[in-house]
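What follows draws every value from the coordinates through simple rules; no lab data is involved. Given the structure is predicted, the values throughout are model-derived calculations rather than measurements. Cβ atoms are built from the backbone, for glycine too; each structure is taken alone.
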Structure I
Amino acid sequence: MSTGLKLAIGGKGGVGKTTVCSVWAQCFANEGHDVLAIDADPSLSLGAAFGLPADRTPKPLIQMKALIAERTGTGRDAIGTYFKLNPKVSDLPEEHWLDTGSVKLLVLGGMTRAGGGCACPEGAFLKALLTNTILARDELVLVDLAAGVEFMGRASIQGIDAFVVVVEPGSRSIETANSLAAMARDLGITRVGAIANKITEPAQVAAIASQLTGVALLGTVSYSKSAQEADLNRAPVAAADDMLTQELDDARQRLLDLVCEASGAARPR
């Protein structure tokens, strides 16, 4: 079963984006949805969050230089410095994803060098692949974005149904969340929600909520030592802490209500 729902998850580095993405992917899969989880973060941690050992995690497509050169027209026989802005990529997800048994994992990776957001073959390749996956595929897609705001500047996630920003107690995290939310709205993404993560006391939730600008607070997630240990041991985060999973599932339900209320569509089941 698939709803075609497309969700992207962003935030400052270390706030728990990958935890949210992996738990939500498993929750949707448990309901019978055909789920494609995309790791678009240079840290490449989504596979570990699903409990995959390092030797089973797919090679990031951004590291496949020959493939990028072939698709963007920058191979050995290319003339000049021109490259294709819209390379053919529609066949790549099936060729390069890993079926974990419940979720399909596609590892894109991200730009790591300074100036990585500028026009270049790698950037064009990543943008085309993400755009095609969001606009043309039938799976329920969750995208774990690179940390910070740079990725949003490439307009790579236009067409998603909702953008979720993860925020932890801290002024820099909240500032990043507000910047990401504003950029999402500039891209025409009207459904933007936030999850307050790593909460240790109620006052932190009140402080975060008071400083978020135009962002619906979908839910709060308590700080979890068990999730931290699962991360350390490459164990599945969704199975590490029942309370964390329940809190994230509650936030997921609120997001689905938000999406359906705004679109008038039937709620995914």
Structure II
Amino acid sequence: MRAKKFWWLMSPNNYFYQNSDQTGRTVALLHKPKRIVSTVPSITELLCDIGLNEQLVGRTKFCDSPQELVQSIPAFGGTKNLRVSDIIRLNPDLLISNKEENTASDIFQLSEHIPVWVSDIHDLNSAIYAINEIGTLCGVQDKTTHLTSDIIKRAADYSNIPPSINKRACYLIWKNPFMTVGSDTFIHHMMSIAGFDNIFGDCQRYPVTDINEIVNRSPEVILLSSEPYPFKDSDQLLFEGIKTIFVNGKAFSWYGSRIAQSFSYFCHLNSLL
């Protein structure tokens, strides 16, 4: 068994970092991480944006941004089916994951060998906390403090822009079957910031639905997300008489540095509606 597994026998003063992640798990690092694996696309983008791309030694195949930087970083499976044994062989000193995007079994196996910090994001506040904590975890807290200050300012500026959209909306993330979002999701929170009233706000997580239920809930607009399902132009014709538009899914669901761009995108949506 590796010595680093006996972190509980050491004095807290010996740690570079020791704190609970967003799921309550204790994470301890003896030194600033030099070999990082990210299993979350929006966090991979965040790490690159705060200058840690050279420390990134692994990602998922869905970590595609920023393209010019991540293309040289090896991919080890998808977010839901990580190549666990290959990641362990990389011998990273930190892996950053997400409770929702990654599977519990993969995270459990990895945490037996690697310090794993798990994020759990459900609103803007928890996203800002995660960004700042990742900065502390990786020794670049000055950069993440600057980033989150910018995000907070942009959010405040956007909230002062009249008029808000204030439209009843259905946000679709999947087809066959149709899937939407409930009130305990980050997407729901970003919809609210953008000015949309989620017609499935009385539900939790990602409800399965159908056209009849959607229509019966009387949406004023259908939002077809650009990810994870690749909706087509023909899908706009499925909801006769209801305005249906494609939206940038990253603006609503990516909870890293991408948030800073979301508010200007919401202004653009305002102009369309």
Exercise for review: Work out the source of 0.3 here, i.e. which of I, II gives that when distance in nm of label points 7 Å out along Cα→Cβ at positions 27 and 219 is computed.
Suggested key: I
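Out of I, II, which one gives 3.8 for distance in nm of label points 7 Å out along Cα→Cβ at positions 107 and 171 as computed from the coordinates?
Details: I: 3.8; II: 2.0.
Among I, II, the structure yielding 3.8 for distance in nm of label points 7 Å out along Cα→Cβ at positions 107 and 171 is I.
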Point to revise | Origin of the derived value 1.0 (distance in nm of label points 7 Å out along Cα→Cβ at positions 83 and 123; candidates I, II) | key: I
Study note, to complete from the structure: The highest value of relative contact order in percent (Cα under 8 Å, 6 or more apart) among the shown structures I, II is in I
